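Read the figures in this text as sums done on the coordinates, not as results from a lab. What you are looking at is a predicted structure, and each value in this text was computed from that prediction instead of being measured. Cβ atoms are built from the backbone, for glycine too; each structure is taken alone.
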Structure P
Amino acid sequence: MKLAKDSRGWISVPIILTAALAAAGNWYISAAAFMGLLFMIFFHRDPDRLPQSEGMLSPADGRIIQATPEKVTVFMGFGDVHVNRSPLDGTIISVEQRKGTHLPAFLNRSCQNQQNRIRIDTEDGEIQLCQITGTFVREIICYVKPGDHVLRGERIGMIRFGSRVETTIPRGYKLQVAIGDSVRAGKTVLAIKCNSELPGVPVASGSSGVLVSSGSPGVTS
């Protein structure tokens, strides 16, 4: 199983603790430490994923708790993969860490929590991705820096432990998810790009993109 970056310390401590307690004959406490080790391995898992559909991808695993044409928010529970990914191809403009409160991440007011704001310049305009901490541990790891080029679905960071991720939606994109939907980072499509000439309406192959009503001037049989 592949583990997330910077997770070695979180894994090695329960390994040492489990071994030391077992060697001392404290089997019950050693078993509890071993269960903690299994949880840490499960929490820090980082499966490889390749985008399979066109569109703007979810930056996080979890459940949609806010969905508007301008912004989508994903709540990550303890059982979700906590590695975050870039929704679109682009270049990192800035990475800004902000101090804040430490409310439970599923509350709307947690948008004021400690967070990391990543601005990305894409071919469809700038988007902003916010990694927001929850109540426990409150640690944000960012893998990118200004000037880095990121690919759609590429790993850009991680949050421990309960947390949420917000991303803005570029203009010209149509939302494909709703509140309550389960999503996967780098897999689930949050929004798709509408046709630039007829927003939200596909243009048939060979069409000029101009709609002409039957019997209008200029139409001959």
Structure Q
Amino acid sequence: MPLLVLFFYSCKKDAGEGGGASISGKLFSKNFHSPEAPYTEDDIEADKKIYITYGDEKIPDDDTRTGIDGSFKFSYLRKGTYNIFTYSLNPASASDDSEIPVIQTVEITKNNQQITLDDLVIYEKADNNGSSTIRGRVFVKKYISSFTFVVDSFYVADEDVFAVYGREFGISKRIRTSHDGSFEFSNLRKGTYSIYVLSKDKEMQTSTNIPVLKEVKITANNQVVVMPDIVIAK
């Protein structure tokens, strides 16, 4: 009898390849800098590596990449417990250089079982693989020293334009206006953006430049937001 028991356990198969079951899912992404912006079906994340571990293993046993529709699949699995995971920026952190694993654990209990995971959702930087654009122009009014009379006005070239992405502290990106005063921030995700240009203070409350700031909300992918002119004093 003891020999039979030993033989039985030696033939027991744990989680891993060699079966007929599969685990599939879909990967979506959100804006790390505006985590309140909801994700929708078109916020898929393509060409992102997804990992799987078998049972209690800590090191990935296999990996795959998401397709153009954000989907992935691990096939030919036996009964057992599996961890499916990828890496994301940490939405609980103020820094965009901290990553955490996003994990789902599932158990295959039947041969040929087909398991579909809940959505895997990660966070990416505001200007990483986004599809929307913010455009605008900067218009200058040149005043006499008392700021009581405009001596000239024009769309200004080579002027610094600053963007702050959502909750980020400090400047996220700086660009310069083109010859016609135009500027463009591209590859943006859905979220909130603060765009500003520095100006002299017409009220003469301070001798330092002050920001002329406008808030922009991107609410859809492939959106082009054309801002009203940003008017500054010189």
*asked:* When percent of Cα pairs over 24 Å apart is compared over structures P, Q, which one is greatest?
replied: Q
*Among P, Q, structure where FRET efficiency 1/(1 + (r/R0)^6) of positions 28 and 188 (r between Cβ atoms, R0 = 30 Å, to 0.05) as derived comes to 0.10*: P
_Of the structures P, Q, the one that -1000 was derived from, the read-out being helix-only ellipticity at 222 nm (-39500 (n - 2.57) for each DSSP H run of 4 or more, over all residues; to 500)_ = Q
*asked:* Given a value of 0.35 for FRET efficiency 1/(1 + (r/R0)^6) of positions 44 and 124 (r between Cβ atoms, R0 = 30 Å, to 0.05), calculated from one of P, Q, which structure does it belong to?
replied: P
*When FRET efficiency 1/(1 + (r/R0)^6) of positions 84 and 180 (r between Cβ atoms, R0 = 30 Å, to 0.05) is calculated, the result is 0.05; to which of the structures P, Q does this value belong?*
Q
*Using mean count of other Cβ atoms within 10 Å over residues 100-107, single out the structure from P, Q with the greatest value.*
P
